[in-house]
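S.K.: So, here's a batch of structures to check.
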Structure 1
């Protein structure tokens with residue numbers, strides 16, 4: 001039997017989103033499904049699951065939140081929705097030829113018939129989300145208990161649980177008693193079609209400025225993504241005599257802003273024009289700075305690595321699997337302050353050889369680890385073994 005025949009796998013991909021929509025889950029569902037197909041996986045999409053009911057539930061929740069400010073009700077993470085998901089998936093699976101079900105999230109498969117082999121791929125456990133994102137404190141006690149029950153059920157019933165970080169995987173074992181033998185860590189890749197070659201990246205690195213510093217911030221939520229700290233770092237570098245520009249992409253910070261800040265409110269990544277714009281900004285910058293207060297992984301770090309662009313990041317959530325300190329950037333403790341970031345930038349800008357090495361290693365992280373083909377192969381191979 002040939003290697004291709006041995007690795008063939010038929011999967012039902014159960015999702016609440018349309019995999020063709022590159023805007024959903026920051027494009028990860030689109031790139032995952034496309035790459036799985038390129039890895040000799042026969043993929044039957046089941047979805048978008050219960051789209052109308054989900055839209056109705058979200059509308060009802062918004063009305064309730066207006067009536068009772070500060071409260072937050074889940075739209076998907078309920079036993080009623082999980083049962084509906086399970087029925088819909090089970091019916092489609094039995095009518096098809098797939099060997100197993102894969103879902104980008106734990107809830108669609110949480111209550112799925114145990115006789116149907118299933119797995120999920122996600123970036124956080126429910127308890128991880130609760131601890132990482134303060135806005136989820138609005139969940140009432142019943143919703144929290146229900147969420148934990150569904151997460152535990154998903155882990156108990158799945159042949160594999162794929163997480164993007166060790167932080168999430170450890171949480172599954174420690175909080176939900178998951179079997180470590182069924183858990184694997186596989187990162188997100190860059191959600192971009194237009195990826196420069198290694199030679200193009202290394203040429204761009206040689207052309208980056210050394211007499212001044214270009215910092216790039218990419219995020220739609222200024223506060224949560226650490227924008228105020230990024231601005232403080234840029235201000236400090238300028239005060240120290242290193243001319244620094246901070247380019248902000250994806251949001252408009254509260255003003256007034258100093259002259260050294262340039263704002264690009266939004267780049268549409270699902271167009272070739274938008275991707276070229278983002279790629280150009282990343283290739284010409286010295287550092288990506290995104291010291292997020294809360295982050296399950298951070299796809300933009302993987303995208304920066306493609307460009308040989310070192311990241312400056314805060315060690316929170318699953319970021320340590322996206323940015324390895326001294327490999328594809330600098331990972332700072334959660335209590336690090338602007339002077340810590342500025343000191344690291346200055347040290348690297350004063351040592352061009354060390355900076356170029358960090359850039360080359362950042363690109364190598366993409367080539368060896370932070371890419372969709374490697375993750376898709378990992379999922380495929382693990383599921384083939386689990387089904388033997």
Structure 2
């Protein structure tokens with residue numbers, strides 16, 4: 001379950017200004033929620049309802065691939081539909097390049113989009129430990145002792161996330177456990193981005209309980225469907241009956257074909273393929289029984305499962321490292337996935353004040369940068385379709 005930290009909503013309003021934005025000053029509170037809804041469960045529903053008491057809710061949801069490098073359980077349009085049924089007023093799409101990235105890039109892209117709408121005036125998110133001294137934890141990152149500890153851990157072969165947590169623990173006890181929990185890590189990343197960019201966004205901290213977990217639903221839908229609201233369960237059942245549940249093992253033949261014909265030098269041109277991970281992939285693919293077996297063989301102190309998964313998706317999309325790094329500077333547009341009447345009103349009244357373009361179709365992408373984002377999203381959606389248990393194409 002999600003619960004408000006206290007009766008006062010534990011709302012921290014950061015009175016900061018971002019000079020490049022116009023000021024529409026919407027009379028209502030409009031809350032932004034960054035989510036995957038993979039799938040949307042009762043905990044998500046409680047979070048949405050808690051924010052609806054304050055005003056309108058806008059959700060920025062991941063496209064068809066998630067932050068952990070997995071194909072979403074059901075497609076983004078189905079997840080947008082469940083969000084609207086849960087009470088969200090407007091659903092926007094977090095582009096693939098950010099949605100399928102580590103916490104830092106995921107958060108940077110999401111917070112940038114939310115701030116540039118210039119009508120979302122606060123964000124709400126859950127953390128496992130919202131009472132932890134995250135302000136001190138953020139400030140640690142500029143500490144010279146922290147930097148030295150971080151360098152020591154990285155030189156020992158630790159992944160960046162583990163090295164960061166270990167170094168922080170030496171200065172602020174409890175940091176390692178705090179940073180080992182995914183929602184804490186993402187929440188901290190959101191706060192860091194808001195502070196760094198002086199965005200005029202309030203922050204609503206929500207305590208996350210462990211009663212509902214999307215992972216358990218994905219692993220065993222039959223036994224854990226009680227975690228879902230009725231409308232979410234119905235949408236999932238329809239997808240399941242139509243063979244529209246993702247199956248990442250379908251990517252394995254595609255990957256093997258790429259590994260057969262691609263040299264280490266060619267792999268190194270792909271975004272995120274560095275530090276010798278290309279050799280690790282080429283070493284293990286022949287002896288692996290399937291995709292999960294392959295990923296398990298590649299996991300090590302330096303590379304987490306999510307790190308590996310994301311890079312395999314980049315390989316499948318042939319995502320050039322330099323084009324990707326350029327794209328990570330910020331989205332040129334945000335795509336509208338769904339809205340109700342309130343969402344329509346928000347777009348009509350406030351989008352003209354926004355510092356980001358709104359589109360509903362890829363054909364609305366005009367500039368070279370917009371077209372790159374649209375073409376990458378199209379490729380990612382087509383790849384996602386290949387991972388369906390039923391290969392009939394859906395909307396992209």
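S.K.: Can you spot which of 1, 2 the value 60, 55, 48 was calculated from, given it is Cα extents along the principal axes in Å? Walk me through the intermediate numbers first.
M.R.: Working: 1: 65, 61, 39; 2: 60, 55, 48.
Comparing all candidates, it corresponds to 2.
S.K.: Also: Taking Rg/Rh (Cα atoms, Kirkwood Rh), for residues 282-377 alone as the quantity of interest, name the structure among 1, 2 where it is greatest.
M.R.: On the way: 1: 0.96; 2: 1.15.
If we compare Rg/Rh (Cα atoms, Kirkwood Rh), for residues 282-377 alone over 1, 2, the biggest value is for 2.
S.K.: Continuing with the same structure: Looking at structures 1, 2, which one was mean count of other Cβ atoms within 10 Å over residues 42-49 calculated from, given that it came out as 17.8?
M.R.: 1
S.K.: Could you figure out which one of 1, 2 the value 1.00 for FRET efficiency 1/(1 + (r/R0)^6) of positions 114 and 162 (r between Cβ atoms, R0 = 35 Å, to 0.05) was computed from?
M.R.: On the way: 1: 1.00; 2: 0.75.
Derived from the structure labelled 1.
S.K.: Output the label of whichever structure in 1, 2 has the greatest value of distance in nm of label points 7 Å out along Cα→Cβ at positions 122 and 298. Don't skip to the end; give the middle numbers.
M.R.: On the way: 1: 2.2; 2: 4.2.
Largest value of distance in nm of label points 7 Å out along Cα→Cβ at positions 122 and 298: 2.
S.K.: For which of the structures 1, 2 does the calculation of relative contact order in percent (Cα under 8 Å, 6 or more apart) return 16? Don't skip to the end; give the middle numbers.
M.R.: Values: 1: 16; 2: 26.
Working through the options, I get structure 1.
S.K.: Quick check: 16.2 is what I get for mean count of other Cβ atoms within 10 Å over residues 146-153, calculated from one of 1, 2. Which structure matches?
M.R.: Numbers: 1: 20.2; 2: 16.2.
Structure 2 accounts for this read-out.
Just so you know, all these numbers are worked out from the coordinates, no wet-lab data involved. For clarity, every value in this text was computed on a predicted model and none was experimentally measured. Cβ atoms are built from the backbone, for glycine too; each structure is taken alone.
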